[in-house]
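Dropping the structures in below, format is structure tokens.
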Structure I
Amino acid sequence: MDFERNFLVSILKFTKDGPVSEEVLAKDSRVVSGLASRMLFRLCAEGLVSFKAGIVEVGVFERLSLAVKAISLGVDSEQISKFLSWQEFESISAIVLERNGYKVENNVRFKGNGRRWEIDVVGFNKPIVLCIDCKHWGSAISQSSMKKIVSEQIDRTRAFFEAMPDIHRQFECYRWDKAKFVPAIVTLLPGVFKFYEDVPVVPVLQIQDFVHQIPAFVGSLKCFVKSFTHLV
């Protein structure tokens, strides 16, 4: 249904910066007011929006759920990705990690191997140091592009692992006897790759399951292991 797709796109477009009125959404999507209200009440019942006194608010998790819903209804994924920010992906990853007992650092910058590096999100939960790169591409990814993305994240994780003797006291893991540094990619949509070169490629709405399960299969993932016993 075109009107439903258009309405979801309008919600994503206008809630990017905060709450929006039902009137604005109805006008932008060219949906009559009564129908707009019914759709908002339905989305509210599904837990995807908050709708009160004509004002619509949408949380970070819910915006991503709305994005996936819109794409499932046929909205072009590249169009949808334009309304999602890098910060939303990073926020989701950080929130899920924290809810699962991780201490989280965002946008970790450090020096190593003669250059500067940055990792979007790093989660620490003994013995795992999960190094996440957030990618919100909106179209299918080729094998060559995936290889480059994964290779770069492996390099970042390796550099972080190798830099630890110099910077370890800034981070949670310096108190541990051993840490396993695991690179991972978080994406908007499921793709053909669940793993690439033993690096997990996780759709953002499945990150909760991934974080919950990672202790059980971390041994099969790409990782770098370091002992901190002599550094403490």
Structure II
Amino acid sequence: MKHILIIEDERDIIELVKVNLEKDGYQVSSATTGEDGLQAARQLIPDLILLDLMLPGIDGLEVCRMLRQEKQTRGIAVVMLTAKQEESDIVTGLEVGADDYLTKPFSPRVLVAHIRAVLRRKKKEQESDDLSVLRVGKLSIDPGRHEVAIDGKVLNLTPTEFALLSILARRPGWVFSRNQLVDDIRGGDVIITDRAVDVQVAGLRKKLGQWGDLVETVRGVGYRFREA
């Protein structure tokens, strides 16, 4: 289920959008100010943000700029919702990092279509990124070959260990909870329980040897891949 965050100060619009998105199978959260929206985006890391430009406090353009500047939020898709229809406003919105732009009033069906299109585009971009070989020092992770090597020597990782390392290494510095890791891994054909994550990480570290400390424990939360 994709998670959509609505940052909009008009509660009637929030309710209208929420009803239509939930009907289409999306999980929906909302915030009514720029400050609250930023905080929610950092905590929830939604798949897409519907962002109004005219917000109390920090306006939508500044919110978008800040989202794109921060490592943990820069990859979130952003669709701007606004009553401003001037071409210059649309250009400005896209220049600060919005993926799409929809003017008010809008049809809920058109909004859902825009959201689907943006999420499809983001998915293709992510799939392209995920197929590239990732290198950290002498460590290389090749998704296409499903191989991890150190100084050219291929390691004998289990599918779960490979999935864990790939998820963490693609987002260095990001903290993943055990539940998030379980959810991501279950997206494929691997079955893993919450408690088993700790066992899998221990096995992964052992096989990585001196590179094992790249996988860091964040006490009480989960794990992250150490930033270079």
Origin of the derived value 16 (relative contact order in percent (Cα under 8 Å, 6 or more apart); candidates I, II): I
Which of I, II yields 5.0 [distance in nm of label points 7 Å out along Cα→Cβ at positions 6 and 150, calculated]: II
Distance in nm of label points 7 Å out along Cα→Cβ at positions 14 and 70 - structure with the largest value, from I, II: II
Value 0.65, calculated as FRET efficiency 1/(1 + (r/R0)^6) of positions 94 and 214 (r between Cβ atoms, R0 = 41 Å, to 0.05), assigned to which of I, II: II
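Any read-out appearing in this document is the output of simple, stated calculations on the displayed coordinates, not a laboratory observation. Computed from a predicted model, the values in this text were never measured in an experiment. Cβ atoms are built from the backbone, for glycine too; each structure is taken alone.
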